[in-house]
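The structures considered in this document are given below.
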Structure I
Amino acid sequence: MTFSQCPWMQTVELVLLDLDGTVYLDDRPIGEMPRTLSRLREAGKRLVFLTNNSSKTEGEYIEKLRRIGLYDGRDGVYTSGMATAEYLKAHFPGRRVFLVATQAVREEFAAAGICLTEEDPDVCVLAYDVELTFEKLRRLDYFLRKGKPFLATHPDDVCPTKDGSMPDVGSFLALFEKSAKRRPDRVIGKPYSDMAEGLARRYGVPPARMCMVGDRMHTDIRFANACGMRSILVLSGETTEESRKAFPDSPDLVLCDLNHIFER
């Protein structure tokens, strides 16, 4: 089934695009992806690059996407970090936040109006910190054992790279479950609903008029199913035709890669 043969695609206003494994691999667009994205825009679809990876800011992702020829000024970028900052403003307004994150992401939170602190926070947040130190781990563990509210930007256990997988937020959540006997009180990113609600507020589009395109069953497709979106699974990244059968979730459409949506 292709774009023209897919009646529900005509009702979609917002196309949510996962990044690595979906539109690019490392720094290389997948096939004719620039042309495919242009055709989606020409068809009247608003594109939002949507990622759980909270190690980079909106601006850093825009810079990369523009550099490899995938970004258009009409597009959006939305990360689990951005969604978490919005959640904090809505549910912990004016509260002091201990944030484990890269320096660039810390600056993005501060620019969004989040009050960051290193001492006696009201709430703790764990993002994907590729600048992590033992001192950051120690301090977060201390605050968690004090009973502070605990948020995580996303649940991914590993982050894919060209050299293999690296530990992601989910792996560190397992560490704190052992050391502080705590699980997060809230996880914001895919597949959970807070990210969908953030998208709906930001773009004024209900989930029923969104389509999630991604290569992971347990985050991308589960996110779409849980939040009432349409979904397209692409087999250009993590999931294979065989491995997808192990999951209870079902995508609306399965493609070898997103470029096949315009095949005749």
Structure II
Amino acid sequence: MTTTFDRSAVPDYARLGSLEGRAFLVAGAGAGIGRQTAHALASAGARVLCVDLVPELAAAVAEEVGGVPHVADMTERAGVQGALDAAVEAFGSLAGIVDIIGIARFQYLADTGDEDWAWAQKMNLTHAFLLAQLGAATLARYGGGSIVYIASVSGMGAAQRHAAYGAAKAGMISLVKSAAVEYGGQGVRVNAVAPGVIWTPRIGAAVGEERRAAWSEPTPLGRLGEPRDIAAAALFLASDLSGYVTGQTLLVDGGLQCRFPYPVEQL
């Protein structure tokens, strides 16, 4: 038996995780996961356009990360194109997009009206479509890059009162696959992160600290996720460490979805 020693080149893996000098657009950068993502990208060397619908939030995060604030409604085509143009004007190019935008109104399917359904699609899917279409074209002009969406575990499973929100997030996950196939030849990678329950300021205010322990107990890691957990996953997908990853949705839920859902003490 003949063994040949492997002498293939070894890359600088730390360098692959660097975004030094690259320009990124973060949509929904004002708080929670968006703010942490802006920090994550900036810490890796990226220049960040911090986009938010609220001017004060965009300005505050941009100041924190040394980025550029931009105010836009990313559910409208003009708003998306304006943000992309602003990024190119500010930085001279664009290498990546992270789309954090999304919000749920939880209600039973039987109680979901036409306006509720349309709102869920607009707030959770329309901006993703626009950023895939317009954003990928912009990235391709500058040699390609990465688009990262924040999807949801609601798009991978089902729960009561999640019908409209879950359908929109499932649509986002499907869009990621189609966009990856269509734009891969132009050097554009498209992926998503699907968070489980993440203890954002909004969730904390809505649920209350007393429920945090109860919600943490079923999770194999014994805690709920933090915005930084999702930002770290987005950073991986944005960097060259994931250079051969596209069309994927990375589930970040502390292992909850892989846990057997039935009591096993008596088995």
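Since every read-out is calculated from the coordinates, none of them should be taken as a lab result. Every value quoted in this text rests on a predicted model; they were computed, and no experiment measured them. Cβ atoms are built from the backbone, for glycine too; each structure is taken alone.
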FRET efficiency 1/(1 + (r/R0)^6) of positions 64 and 184 (r between Cβ atoms, R0 = 30 Å, to 0.05) - structure with the largest value, from I, II: I
Among I, II, which structure scores highest (criterion: distance in nm of label points 7 Å out along Cα→Cβ at positions 16 and 240): I
Parent structure of the calculated result 20.9, given that mean count of other Cβ atoms within 10 Å over residues 40-47 is the read-out and I, II the choices: II
Among I, II, structure where helix-only ellipticity at 222 nm (-39500 (n - 2.57) for each DSSP H run of 4 or more, over all residues; to 500) as derived comes to -9000: I
FRET efficiency 1/(1 + (r/R0)^6) of positions 160 and 200 (r between Cβ atoms, R0 = 30 Å, to 0.05) - structure with the largest value, from I, II: II
